[in-house]
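Here, each number is a calculation from the coordinates, and none is a lab measurement. Quantities reported herein were computed from a predicted structural model and do not represent experimental measurements. Cβ atoms are built from the backbone, for glycine too; each structure is taken alone.
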Structure I
Amino acid sequence: MRLFPLIRPLLFAFEAERAHRLTIEALKALPTRTPQHDPILANTIAGLDFPSPVGLAAGVDKDAEVPDAFLSLGFGFVEVGTLTPLPQAGNPRPRLFRLVEDQAVINRMGFNNGGQAAAHERLAKRRRLGIVGVNVGANKDAADRIADYATGISRMRDVADYLTINISSPNTPGLRALQEAAALDALLAAAMAARGEDGPPIFLKVAPDLAAADVDAIARVAIDRKVDALIVSNTTISRPPLRSQHAGESGGLSGAPLKSLALERLRDFRRATGGLLPLIAAGGIASGADAIARITAGASLVQLYSAMVFFGPGLPRRIESELAALLRSHGHQSIRTAIGTDKD
C-alpha cells in the first residue's frame with residue numbers, strides 16, 4: 001500500500017475508466033482475509049454489526065467482482081452496484097474524469113453494469129468476509145422504473161446484507177424525480193413489499209442537490225415507510241469553483257469540492273429526521289478528521305469513493321486509525337457516544 005505514490009503516476013497515465021478497470025483486475029489477484037478493526041469503531045445499524053464505520057460507496061465495484069478484496073483492504077463494509085435488472089452499456093465514453101487539481105471526479109457513467117443475474121451469481125459464491133450491501137437501480141429505458149426497483153430488491157435480497165435504493169444519480173434522465181414525495185412513497189411501498197418480512201434492511205440514497213422542503217418531504221416518507229437508513233449523499237450537479245481542465249464536463253461531481261455541501265445536507269437530514277433514522281455520510285471524505293466531522297454531525301457510518309482514486313488502497317486503514325485516535329482524544333470509548341454530538 002505504501003507503493004501507491006510510486007504507482008499513481010502510472011495509473012494516471014491511463015484514461016480514468018481504463019485505470020479503474022486495471023485496478024479491479026489487480027484486486028482479483030489479491031489474497032482475501034478477514035480484516036481486523038479497532039473495537040472502538042464497532043457499531044450496530046439496522047440490526048447489522050459493523051466492525052468499522054468506514055465503508056466503500058457504490059460505484060467502485062459496480063458489478064460485484066471484488067467485494068471481499070475491498071474488505072481485505074480494511075473497509076468495514078462494501079456497497080456494490082449500482083445494479084440494474086438488465087445489463088446496460090451506460091453512456092458513451094469518455095464518461096469518467098479525474099480533476100487532479102481539485103481532488104475530484106466527474107462521472108456520467110449511466111449505470112453501466114452487467115445486470116443483476118450475473119452479479120447475483122458472483123455474490124452467491126463469495127467467501128462472505130464481511131458486510132456487503134447491494135445498490136439497485138432502474139434501467140434507463142424501463143417502462144416502469146418502480147417495477148425495476150422491486151425486481152432488483154426481490155432478485156438480490158438473498159445475497160445482500162442490506163439493499164440500497166439509488167434514486168439520486170444525475171446520470172439517468174428523470175431518475176431524481178423519484179425523490180418527489182408521492183413518487184417516493186409509491187417506490188418505497190413497492191420496495192418493502194418486494195423485500196418481504198424477512199428480507200435485509202433497505203437504505204435510501206439521496207442527492208445533495210435538495211431544497212429544504214425536499215429534505216423534509218423525503219425524511220417524512222422514509223420514516224413513514226420504515227426505511228432502515230439514509231445515505232447522504234450522492235454526487236452533485238452543482239459546480240463550485242474548480243481548477244481542472246475537466247471542470248466543464250457534465251455529470252455528477254464527487255470528491256473534495258463536495259465536502260461542505262454533503263456535510264450541510266447531512267445536518268439537514270439529521271434535523272429533519274430528529275434522529276429517528278440512522279444516517280450514512282458520503283461525499284468528500286478523505287481523512288479521519290473528515291469522518292469524525294460527519295459522525296458528530298449525525299452519521300453512524302461513512303463511505304468513500306473519489307478519495308480512493310487520489311490516496312490509494314491504504315486509505316481505509318489510515319482513516320480508521322485516525323478516527324480511532326480522534327475518538328479517544330475526545331474522551332469516547334465507543335463511536336456510538338460520538339454520533340450526533342455536534343449540535344451546530
Structure II
Amino acid sequence: MQSLSAQLRSLHSLAPANKDHVSAVRVAVSVAVPSLVLLAAGRPELMIYAVFGALTGMYGRNEPHQLRLRHQGQAALLLVGGLAVGVFLSVNQLHSWVLVIIETLLAAAGSLFADKVALKPNGPFFGILALGACASIPTSVHWHTAVLIGALSAAFSMVVGFGGWVRGRAWERGAGRDIPPLRGARGRAALIHAARYLTAVGAAGSLGVLSGSGHPHWAMAAAAVPLAGADMPSSVHRGLHRIVGTLAGLVVVAVVLFPWAFSPLRLFPGHEAAALALLVIVLQFTTELFMTRHYGLAMVSFTPVILLMTQLAAPADPHLLVTERAVETIMGAGLGILVVVLIRRRRPPARPH
C-alpha cells in the first residue's frame with residue numbers, strides 16, 4: 001500500500017484528459033434545462049430534486065450509446081429511488097435514527113445492485129446522497145410532485161446521453177450482456193462490499209446523531225466515498241481527496257454565503273436565488289470536468305453544488321452549515337478509510353472480453 005506521503009503527493013497530480021468536456025457538457029445541459037425551467041417558474045427551491053435526477057447523466061460517460069442508456073436507466077432507479085425515500089422521510093418528519101437505519105440498509109442494498117449491473121461511477125453514493133439531502137429539508141410541494149421533478153429530470157438526462165446516437169449511430173450489439181451474475185467468487189465479493197457499506201455508513205450516521213449534528217447524512221455519504229475504490233490504495237486516495245476537496249469547496253461556499261465576505265451575490269441585489277441557481281449549473285459542469293481526472297478538484301465544485309442547493313431549498317445559518325459539513329466529512333471519510341483497512345475486499349474475477 002502507498003505511504004501516506006505518497007497519497008498526499010497525489011493531490012498535486014492530474015490524470016490525462018479523456019474527452020472530459022463532452023461528458024461535462026452533457027451533464028451541464030441535463031442540470032441546466034430543468035433547473036432553468038424551475039427558475040423561470042419562480043421555484044428555485046425545487047432545484048434540488050431536478051439536480052439529483054440530472055445526476056443520472058454522470059453514468060456511462062465513455063460507454064457506447066445503448067449501454068449508456070441501459071446504465072443510466074439503472075442509475076435513475078438508484079437516484080430517483082433514493083430521492084423518493086428521502087422525500088417520504090421528510091414528509092413524515094422521520095429523522096435521526098430512522099434516517100440512519102434506512103439509509104444504511106439502502107446503502108448496502110444499493111451496493112449489491114450497483115455491483116450486479118456494473119455501474120460506473122461505482123457504488124450507491126449518489127443514491128444515498130439524494131436520500132439524505134431530500135430527507136433533511138422540508139418538502140414544500142406534494143411528495144409526488146418532488147418525485148416527478150426528479151424522474152422527469154432523470155429521463156431528460158437519458159435523452160441527452162442518448163442524443164449523440166442520432167449523429168453517430170454507434171451501436172454495439174450485445175454491449176453489457178457479458179456481465180456475469182452475482183454467484184461464486186463475484187457474489188462473495190459483492191456481499192463483502194455490501195457489508196463494508198453497512199458498517200461504514202451505519203457507523204458514520206450513528207456518530208453523526210450522537211454528536212448532535214443536524215446533518216448526519218453528510219457523514220454517511222462521506223463514509224461511502226472510499227468504498228468505491230477498486231483497491232485499498234485507490235480507496236484511501238478517494239477518502240483523502242474527499243476531505244481535502246470538501247474543505248476547499250467550503251471556502252467557496254463561505255465566499256458565496258457568508259455576509260462578511262465579498263460575495264458575488266452582492267452583484268445581483270434582489271436576484272440572489274437566481275444567482276445561486278446559475279452558480280449551481282456552472283459548478284456542476286466543472287465537477288464533471290474533473291471527476292475522473294482529479295477527484296479532489298471535482299469536490300471543490302461539487303461541495304458548493306450540494307450546499308447551495310440545500311440553501312435554496314431550506315435557508316440555514318451558513319456558518320453552521322459550513323462547520324457541520326467540515327466535521328461530518330472528516331469523520332465520515334475517516335471511518336470509510338478505516339473500514340476499508342479492516343474489512344478487506346476480495347476482488348471478483350475479471351470479466352470475459
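Below, the figures for the structure above:
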item: For -11000 (helix-only ellipticity at 222 nm (-39500 (n - 2.57) for each DSSP H run of 4 or more, over all residues; to 500), calculated) the corresponding structure among I, II; result: I
item: Read-out Cα extents along the principal axes in Å, computed value 49, 48, 44, structure in I, II; result: I
item: Structure responsible for 49, 23, 10, with Cα extents along the principal axes in Å, for residues 230-285 alone calculated and labels I, II on offer; result: II
item: Origin of the derived value 25 (relative contact order in percent (Cα under 8 Å, 6 or more apart); candidates I, II); result: II
item: FRET efficiency 1/(1 + (r/R0)^6) of positions 150 and 318 (r between Cβ atoms, R0 = 35 Å, to 0.05) - structure with the largest value, from I, II; result: II
item: FRET efficiency 1/(1 + (r/R0)^6) of positions 94 and 238 (r between Cβ atoms, R0 = 35 Å, to 0.05) - structure with the largest value, from I, II; result: I
